[in-house]
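Alright, structures below, take your time with them.
Only the coordinates and a few stated rules stand behind these numbers; no lab work does. Here the structure is a predicted model, which means the values were calculated and not measured. Cβ atoms are built from the backbone, for glycine too; each structure is taken alone.
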Structure 1
Amino acid sequence: MNFFYVKALHIIFVVTWFAGLFYIVRLFIYYAEAAEKPQPERGILQRQFALMQKRLWYGITWPSAVLTLLFGLTMLYLYGSIPGWLVWKLCFVLGLYIYHFLCHRIFKQQQQGILKYSPTQLRIWNEVATLFLVSIVFLVVLKSSLSMLWGIVGLVLFSVVLMLAIRIYKRIRESN
């Protein structure tokens, strides 16, 4: 198969995988917030969010993660060598798969009605995928160690701004 077809399919499934990762954590947040509601509202909302989680996780997110990996490995085979930037990208991708498996653990807990994280903790967790996305895209596009260094500095600054924004958002929500 042509390298560029494989690359296009890889990118398509990366996009759908990230869409699933971003949305599943939002559903985790909604499920956790529903626990603060009185019955019967809590039960109705949590059943609906659990169903939405299940459909998203098994219908989009997991298949996209698997196809991303398959097309990524095919590209690696067709590429023939592993330049330095790609080693770093693969490290971030490994981190992203670890994040995926940790999301799977939260998914399984919520499917059983177990809540181990607050909505605020889950909001912070939601931003982890953003950090992986930014890191991986910059590495793929720039393909440079110096650019990677600046990218990491930018990523740290971006993380700080993100955490501040979450705290400000929480204060605004609590004041309303």
Structure 2
Amino acid sequence: MLACDFFHVDCALTLKRIYVFFVLEVGSRYVHVLGMTTNPDGRWTTQQIRNLVLDLGDRVNEFRFLIRDRAGQFTASFDAVLADGGIETIRIPPRCPRANGYAERFVLTARTELTDRMLILNERHLHAVLAEYVRHYNGRRPHRSRELRPPRPTHPVADLNSQRIKRQRLLGGMINEYERAA
């Protein structure tokens, strides 16, 4: 199952609101950031989901459903691209954000761990910061629902009980990654 949504970030210098479109693989909690724009219309959103279907390739058969809200950016062509890949689109009921709880949880996590703690200067800065955060989220950040394992680990999970641990600071110390000391 997939879940998708938008979250927005307000830029400090340009005073623009940038919308980030992402898709979350619910089973593994793996996040795909599909794009960022100041004007997320139907054509743009459809192109982003088309790119995701192409990127997934044969893995597209692993997913049967995509949960989304009823926003105007999700047009009939958006649903048609997914239907061509064999994915059924499920729209949540009106005024029920909890029905898309997996995507909403990622939005809350990204806000509390990242965007609420730093000033984003422009779209380029947001792209760089978000790319680093998603790399950390997918490869190193532990998830309680996955027995404290990241979606796709980039390093062996450190056993905090038996070895000395080395801390690596990311994004100016806002995020810490841990691994065994050599």
When mean count of other Cβ atoms within 10 Å over residues 3-10 is calculated for structures 1, 2, the one with the largest value is 2
Assuming 3.6 is distance in nm of label points 7 Å out along Cα→Cβ at positions 27 and 43 as calculated from a single structure, say which of 1, 2 it is. 2
Structure from which 12.2 was derived, Kirkwood radius over Cα pairs in Å, for residues 83-130 alone, options 1, 2: 1
Please state which of the structures 1, 2 yields 4.5 when distance in nm of label points 7 Å out along Cα→Cβ at positions 91 and 155 is computed from it. 2
Figure out for me which of the structures 1, 2 the number -9500 belongs to, where helix-only ellipticity at 222 nm (-39500 (n - 2.57) for each DSSP H run of 4 or more, over all residues; to 500) was derived from the coordinates. 2
For Rg/Rh (Cα atoms, Kirkwood Rh), the calculated result is 1.03, so let me know which of 1, 2 that is. 1
Taking FRET efficiency 1/(1 + (r/R0)^6) of positions 11 and 59 (r between Cβ atoms, R0 = 25 Å, to 0.05) as the quantity of interest, name the structure among 1, 2 where it is greatest. 1
Out of 1, 2, which has the highest value for relative contact order in percent (Cα under 8 Å, 6 or more apart)? 1
For distance in nm of label points 7 Å out along Cα→Cβ at positions 67 and 115, find whichever of 1, 2 sits highest and give me its label. 1
